1. Computing distance in nm of label points 7 Å out along Cα→Cβ at positions 6 and 110 gives 0.8 for which of P, Q?
2. From P, Q, which structure was Rg and Dmax of the Cα atoms in Å, for residues 22-61 alone = 11.9, 38 calculated on?
3. If relative contact order in percent (Cα under 8 Å, 6 or more apart) comes out at 29 when worked out from the coordinates, which of P, Q was used?
4. Matching task: 3.7 is the computed value of mean projected area of the Cα convex hull in nm², for residues 38-85 alone. Pick the structure from P, Q.
5. Using distance in nm of label points 7 Å out along Cα→Cβ at positions 46 and 102, single out the structure from P, Q with the greatest value.
Structure P
Amino acid sequence: MRLNKTIIPIVTIALFLRLFYFYQLKINNPIVDIPIVDSAEYVQVAEYILDKNFFGLPNSYYHPPFYYYFVALIMKIFNRSIDGIRIVQILLDIVNLLMIYSIGRRIFNNSVANIGAFFMQSIYR
């Protein structure tokens, strides 16, 4: 994939915004390392997969099952760090931005691809 020169600043800004948000969470939120709601379940099941049973918890899943294994893999690589999961999610978000750019460029043109990538970079979940 040949990138247009305008996508590089968009990706740079997107990466900066996400890393800045991550940094702000770390210094301003004392409970950021305590997963809640869905995050808590993902971490709990991932730890169960790593510690006890590769097939996960015995109850039924309410979320996509392979995501538990993805989180378990990240936790194994990053020594069970919640920050590792967040960093990988940031990188996947940048890959998603590049995919939106690529699809917009193939289907429409560079202008539409840049607009789509710009709006994608301005959204952070």
Structure Q
Amino acid sequence: MYQIGEVTRRLNISADTLRYYEKIQLLPPIARNSSGLRSYCEKDLSRLKFIKRAQRMGFSLEEISKLLTFREAPQQAKPDIRKMAGDKLSDIEENLQELKMLRDELTLLIHLCTGSKDGCPIIDGLDGVD
């Protein structure tokens, strides 16, 4: 069993976040010791690691809640899980396109700035001045 401080150090999650996850039921009610302090078991830590990995993949807490439900019976939920993952992949692809466009625009502005004698093309670009 792990106390909240040890969980925060091991998983780099704040105590407030742990309490919040319990409040919104991403975590089941956490066992308490005789002093009333939360005691996390290995299953709780596994669930927290799952939540963190899902967050890194861009899933919202609401989506993670669904994934945690699916985690209980993944075989039956496979089509739903596949759809959620596909939707998330589409979101990531869209974000990548936007990031590539921003990279290209910034690269151009940096090059324009090098040869500019008047003003600053970067500031002008951010101001939307053509």
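Every number in this text was worked out from the coordinates using simple rules, so none of it is lab data. Every value quoted in this text rests on a predicted model; they were computed, and no experiment measured them. Cβ atoms are built from the backbone, for glycine too; each structure is taken alone.
1. P
2. Label of the originating structure: Q.
3. Label of the originating structure: P.
4. Matching structure: Q.
5. That would be structure Q.
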